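Where a number appears in this text, it was derived from the coordinates with a stated rule and is not lab data. Bear in mind that the values here come from a model prediction, so they are computed numbers and not experimental data. Cβ atoms are built from the backbone, for glycine too; each structure is taken alone.
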Structure P
Amino acid sequence: MFQDMNKMFSQSMEPFKELVDIQTKMLEELTRHQMDCTKACIEATVHQTQELQNCKTPGDILQLQQAYAKELEDTLKSANQQNLKALTQAREAMETLTKGAMDKFSG
């Protein structure tokens, strides 16, 4: 009897465990993307600072600043796309899990 109750409890907790796994994977991926984005921004800033020393005219500085801003924009756009993809995948996995759990209990 205890084994049956334990089995039922384990089965009823399975969707919750899967939900935690989905959320954990999503957070790990978002954290990795954030770290990559931060690293890219720091590298761009260091590069821009180094190149600033080579500028001879205000036009050179303007071009360097424009290139720097474009690089940061591209980095942030890429990070945004990666984050949205991770969130969408997690949402879809949660929806599938929830639908499956509801179908199991209702049907």
Structure Q
Amino acid sequence: MFKKLLSALAVIAIIGAFFYFAAQKAGVNLDFTQLYPYKDRILKGFSMTIQISIYSMILSLFLGSLLVVLKRSPFLVFQQFARAYVEIIRGTPLLVQIIFFFYIIGTA
């Protein structure tokens, strides 16, 4: 376990050094002091991102469990509904779903 952790840290250090020296060679200034006045907003945004992620995981767990129950239901209507939902979600590209939910569902 310790050997894997040490190897992972070494890889991260090598990749970090590569990007650092590449940025220096390209003349990129990695001065983040300009972001300091906005640290509260950045932390608030980070917190909001974590909250949205947690809520979406809970919602997806609930929805997935519900679909499993419907799929294993003895009623054909529920089975077909669950099957149709899964096929539609799997069959459409993610970008199409995002646009649909943003412009159609989001405006309701």
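Some points to look at:
- The greatest value of Rg/Rh (Cα atoms, Kirkwood Rh) among structures P, Q is that of P.
- Looking at FRET efficiency 1/(1 + (r/R0)^6) of positions 42 and 74 (r between Cβ atoms, R0 = 35 Å, to 0.05) for structures P, Q, the greatest value goes to P.
- Taking distance in nm of label points 7 Å out along Cα→Cβ at positions 58 and 82 as the criterion, the top-ranked structure out of P, Q is P, with the highest value.
- Source structure (of P, Q) for helix-only ellipticity at 222 nm (-39500 (n - 2.57) for each DSSP H run of 4 or more, over all residues; to 500), computed value -35000: P
- Label whose coordinates, when FRET efficiency 1/(1 + (r/R0)^6) of positions 66 and 98 (r between Cβ atoms, R0 = 25 Å, to 0.05) is calculated, return 0.70 (choices P, Q): Q
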